[in-house]
Structure P
Amino acid sequence: MPTFITLFTWTEQGVHDVINTGKRATDFRNRIQAAGGAVKNIYWTMGRYDGVIVFDAPDEATAAAVMMGGCSKGNVRTETLRAFTEDEIEGVLDKIT
């Protein structure tokens with residue numbers, strides 16, 4: 001199952017409601033699980049990004065749909081990256097012509 005890394009920043013609305021960030025994390029876990037994926041971990045960070053989510057999803061479309069659904073609530077902006085394991089990147093490299 002593909003792995004994704006999402007970097008998020010809080011919007012002004014998200015900052016005003018920061019007390020509920022744990023509840024929003026639980027909601028995200030439930031939504032990704034209902035879509036057939038799993039959250040590996042969620043980290044809150046200091047610096048340019050307010051947090052990082054590492055999760056698996058059945059495919060890119062599912063990952064995008066779950067992230068769009070979360071963003072539509074107005075608390076965060078995200079940047080999602082497809083992550084490749086060592087074995088997966090070897091498969092990609094094998095396809096270089």
Structure Q
Amino acid sequence: MFLGLFPLSIFWLRRAWLIGIKKDYSYVALKKGLPPENPKKYAIFSLAINLIAGLIFAAMILLVIIVGLDYEIWTAVVGTTLWTKLFIEFILSRHAHMKK
């Protein structure tokens with residue numbers, strides 16, 4: 001499980017980089033692989049979700065390696081972060097694709 005933190009944190013931080021710095025809105029609030037009609041409107045939320053989750057995972061990697069954080073603690077933080085990110089992204093994507 002620990003090794004899975006590396007690609008996920010890199011993936012989420014890269015996605016935050018693409019949205020925030022490169023202004024690539026093709027990753028914002030995806031539903032069935034497609035962004036909403038106005039992805040720029042939801043970009044800040046998607047950026048925040050990916051950046052926070054990626055930073056938490058990166059912090060857990062460093063804390064496990066440097067401090068030797070207990071298994072129960074870092075798995076609880078990682079599990080909570082993962083599920084919260086998935087639920088919030090799902091809610092954002094459904095909200096962004098609502099028909100008005």
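Taken together, the values in this text are just the output of simple stated rules run on the coordinates, not laboratory data. Predicted model, so just to flag it, every value in this text is computed and none were measured. Cβ atoms are built from the backbone, for glycine too; each structure is taken alone.
Below, the figures for the structure above:
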| read-out | value |
| --- | --- |
| Winner on Rg/Rh (Cα atoms, Kirkwood Rh), for residues 39-78 alone once structures P, Q are ranked, highest first | Q |
| Computed 12.1 for mean count of other Cβ atoms within 10 Å over residues 31-38 - originating structure among P, Q | Q |
| Comparison of P, Q by relative contact order in percent (Cα under 8 Å, 6 or more apart) - largest value held by | P |
| Read-out helix-only ellipticity at 222 nm (-39500 (n - 2.57) for each DSSP H run of 4 or more, over all residues; to 500), computed value -12000, structure in P, Q | P |
| Ranking P, Q by distance in nm of label points 7 Å out along Cα→Cβ at positions 23 and 47, the structure that comes out highest | P |
| Structure with the greatest value (metric distance in nm of label points 7 Å out along Cα→Cβ at positions 7 and 63, set P, Q) | Q |
